[in-house]
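The next part holds the structures, each set out as structure tokens.
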Structure I
Amino acid sequence: MIVSSLDDIVDLYAARGGQTYGEGVTQIEHAVQCAALAEAGGAAPALVVASLLHDIGHLLVDPEDAAAFRFDDRHETAGADALRTLFGEAVSQPVALHVSAKRYLCFIEPAYRSGLSTASQKSLALQGGAFDRSQAETFERESGWREAVALRRLDDHGKSDEAAQRRFPDFIPLMRRLVVITGA
């Protein structure tokens, strides 16, 4: 599916947001929890939207393959590519880097890995494991790397069995304000 409008995003989450991917919560519940945590923490609007949509790339691939951890689906790249034209770099760049942020945190904070969910540990192996020093230094030169680390930490905490007090449609007005192309 091509994401060329906000309606496309809403339709995609309505159609596929009920999928799970080894975390015990649905895609849409994970998205809402992450965005609600970002909002509660005073994050900038672009980071709230990035938190909401950071895993949209999972919805663009075959859910059976992604859930079975057969390969790295590169969901961060697919998601950022799908969001870039609609929202610009402020939203798409943290999405593009949130997997690298996980790898970075595993290098920078060795205890971080043990706190990852089982599914995140499995995907980490497919994604290349922890960064080495050179990769971490390269990551720190990326535009938006700090926002990606913040997003990653929200991602880690947005997997609660308790439903968020918000719903996906609650974030549509914020997404609408951040759309950078006309006609969306």
Structure II
Amino acid sequence: MIDSSLDLFKMEENTYYLEPKEVDLIKCLYYIEKELSIIKKNKSLSISYKVEEKTISENNSYIIFGEQVHLETLFSNLIKNALEASPNGSQVIISIYQNKHEDFHIIDIHNLGVIPSSIKDRFFDRYVTSKKQGGTGLGTYSALLIAKTHGGNITFTSSEEDGTHLIISLPKKPKVGIF
């Protein structure tokens, strides 16, 4: 935990040395789902996964490059938020595809909850929370910091009609070095 905090501090200071390696994103996401199973169970939620619009299972593989421990933190924070924001009995859909015009992987985490309008313009700021119990307001902030350190970004759309889409873009070939 201390190492993770130190890494995030270095990312904020643009002094973090990124050493990307192969990461199986599907295995990573299923691991996170298991870690968050109590939230799923308590709210009767499900998670489905799609790659290029095809439903996939834990037996599939999708390789990206990055630092596994930090990518797990990024996706864990965002998936946990999606589960907590989802209405009981609903589904979170995680879609993965490649942006053909740019060299990025796109991961869309979709839930039927809505980001409160009072925090939409500050959603990725440090310490911003929608007053959820136990929330620190650091999850989306650190997720965005990790994405940017990997050369990517996170954006979102949120509406009553369509719920919330958290859209993570990560480069197919992140650079090695200090960022």
Structure III
Amino acid sequence: MSKKTFEAAAAANAHLVVQLKDNQPSLAEKVAADCRYATPLSSAEMIDVGRNRHETRTLDVFDATLTIAETEWEPYVSQIIRVERFVPKFNTKTRRWDSSHEISFYLSNRPITATKAMDVIRKHWGIENKSHYVRDVTMLEDASRIRVKPGLFARLRSFSYNILRFNQRDTIAQDRQECAYAGVSFLSKLTM
């Protein structure tokens, strides 16, 4: 999260919602402390039942004026969004229900309702899971050791990813492997 991102969003007249992470420790501590006792402007709750889990998400939107006042973030941040996730999980070894509970914070450069913020954050994770995870795990983008013109190879991976996604039948990994087998088969016929 950088001020340059907020400045670019302001210049483009774009609405920006950014997750507040540990790379801004003093801001993260101040936001968490102030939101603990503040009254939210709006709230929303979502229960997600799927993939053998039951996740409850509660989202609260807070005014950032007092929290951000007299900090370097004052001209950039309008509202604070707090997302609480509670996920009960059945532990088969202990035969008990364990649960995970996490709280994350997001910053918005404009006013936003809780339901809209919930939608925006969920769509972000859809992109993260659908695109970035596939690129990192299936296409091994993070493991790439290419040092000469890495941008060119990133574009080639994007090109192949888009073709695979457009023609997807199974998973991207299975489709990719099927293309590799077809390529080997084609090359072996050429050499005969």
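Each value in this text was obtained by applying a stated rule to the coordinates, not by laboratory testing. Please read these numbers as outputs of a predicted model, since none were measured by experiment. Cβ atoms are built from the backbone, for glycine too; each structure is taken alone.
From which structure (I, II, III) was percent of Cα pairs over 27 Å apart calculated, if the value obtained is 23? Mind dumping the intermediate values first?
Numbers: I: 20; II: 23; III: 50.
Here the read-out was taken from II.
To which of I, II, III does the computed value -12500 (helix-only ellipticity at 222 nm (-39500 (n - 2.57) for each DSSP H run of 4 or more, over all residues; to 500)) belong?
Details: I: -18000; II: -10000; III: -12500.
Structure of origin is III.
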- When mean count of other Cβ atoms within 10 Å over residues 53-60 is calculated for structures I, II, III, the one with the largest value is I
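Ranked by relative contact order in percent (Cα under 8 Å, 6 or more apart), which of I, II, III sits at the highest value? Mind dumping the intermediate values first?
On the way: I: 30; II: 26; III: 17.
When relative contact order in percent (Cα under 8 Å, 6 or more apart) is calculated for I, II, III, structure I comes out on top.
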